[in-house]
Structure 1
């Protein structure tokens, strides 16, 4: 490996780790105000997470040198939204952060993530303090957690940008073949670039928060022939990434659960075509 590439990757990783540590310390300190002012506690943590997210944007631009090229619809300022990316790599998280920068929603990002992540310092603690949505991958166990989180969002009138990866996991060849077999069995579209989406999380989010939502953003992350790793991004080996964005006003989405599932599958059929070009 080129020594410059190695040094750049190490510096980028240290930069991210340093800001994550500072963010976690600042978040732990926020527990002091929680008994007296829950609203201040939440503003405090939104600010902390927003600062960390901004640091990753700066790192991508000035340290790793990655250019993110957006195409499609513009992001509307000041609206609550669900964002639906495809999932190929840890780099996807960086792309969703970059998308949230222009509308000023860096501190409002809330992601679905595996339950175990919340116990880990860094990203896990950061998400936990801002009402991240942690799942055990069992709907009967997850439903209560999900709806309690949504209830807090509604009751406290918290601004949010919910990042929901409907595929449920990162794309691999093995998972793609399994998804295609399931699609054939159920008479659903056979996709070649993305996994068939799992609708329950999206459907539950949409129905529970519809009164607070203004839009759904369909986000297609396009790396090209090679899907980069996080290390490749940090070390400056990812020169550019294309991101296609399509905005759907919340009033245009169906309200019936079966229709929502069909709507979501249609979006992934479109993603599949974009990625196959």
Structure 2
């Protein structure tokens, strides 16, 4: 089946990035948000990202307008009915995703693949809400989507070979490198990343070293682009806590148990860069 029109459910930080990448690659995109207010904020984020590329001479003003012409906004999920492929990028709540997929199953054509951008939740549990579980899989993009090269495809035991092959081809058409993971909590990246982050927070919580020395040690000692506490602030401490809690709830593995410091920082609203304060102060 030829894919030309792709639906995106959610136009937040991840959804808007996915929309931008799809439109840049000449796909027609219908992006749905729950309200016109959220939709306009998301579309403005796409416009600002494209304008930044124009200002840096990486994109012409004409190309920007062409990209924007491929994007149409909607507030009704039913508007995704014409889509040839759908990517869900709603917030990371399993019940919400289940509801979205159950509704998409009745709205879209039976042959349409339904993909979730979930970073840790069970793809099989989501797929079970549809009459086409063989056509459901994970398409996990990374933030910022226009910059990050990776897409993690997550195949549940219900996902067909054809669905996997079609989705791999789509990811490669977007210029992404593809890895394929089994439907295990956290998949590949977060299953390895979350314990690393939590260990770094425990080190700091227990006074093993200063935040600067922890970060500098991993930055220079392991040649990482940034240290784990700086990275935690970038990702969002609330996001890390949520993913860790979901993974611990499913596996009961202590390596996914969040340290008390992380939980208290999130409760205090110290979420990292997006709130202005995390392990470091970004308000200065």
Structure 3
């Protein structure tokens, strides 16, 4: 833990982060922490949270605190309880960051109602729950001079066509609609709502894609800047949207993805074949649902 030599820009603020043991969440927490914010990390796995906390403590300024809550942020009651507990501990919630999300490479004709809805639940409903239950706590201390800030993690899949990811692209597009609607409704309460739109970023969940040279090449060649993302790339944008530097920004989602939106989403047909087999993929292309 390093000494705090001067008043930091987020000193005294409190940030609540869901999916708190993930790579992007930890990178966001680090950016906020080194600028003086207290942090609450919420995730399901206690061991992973302990590891995240230990790593973050290395760069934590003196006087800051990292609090962890092992629970499921997709569970409404669990999230409400976690928010209330952390609010009592710190007396305020100034920043809320929703990082829970994800999706499967799965063609439309391989989905059913349940699998499609699960991805909407994971990406949209989890974010809705954080906005819904953080806002009444945030408004207790938010003012026109000290705005509350909610930041959501979207994806370039919200804007680009990614073949064979219909549920995920739908979910992230819906998430960005939610951001705009909530930004408008909460503006009079001095709460801003924004999102970042990462491209493929290295995390535990995506490491297999990074380890596959052909897949990595397919993604990188669609990015003018020529490389894939790291959590710190995304966290820098989240830090901007979370802090006072962006006090005149709300209802926005901006891309942090190496310029991929200037081109197109890579076709992941080969990955579909690897996951489901050539025969299933040929059936999909012929308009046949392979698992019906």
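Starting from the value 12.5, 35: which structure in 1, 2, 3 was Rg and Dmax of the Cα atoms in Å, for residues 82-185 alone calculated from?
Computing Rg and Dmax of the Cα atoms in Å, for residues 82-185 alone on every structure in 1, 2, 3 gives 12.5, 35 only for 2.
Please compute distance in nm of label points 7 Å out along Cα→Cβ at positions 138 and 154 for structures 1, 2, 3 and give me the label with the greatest value.
Largest one: structure 1.
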Completion exercise
Taking relative contact order in percent (Cα under 8 Å, 6 or more apart) for each of 1, 2, 3, the highest value is that of structure 1
Exercise for the section: Taking 34, 20, 18 as the value of semi-axes √(5λ) of the Cα gyration tensor in Å derived from one of the structures shown (1, 2, 3), identify that structure. Expected result: 3
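Values in this text are rule-based calculations from the coordinates and carry no lab data. This one's a predicted model, so the numbers in the text were calculated from it and none came from an experiment. Cβ atoms are built from the backbone, for glycine too; each structure is taken alone.
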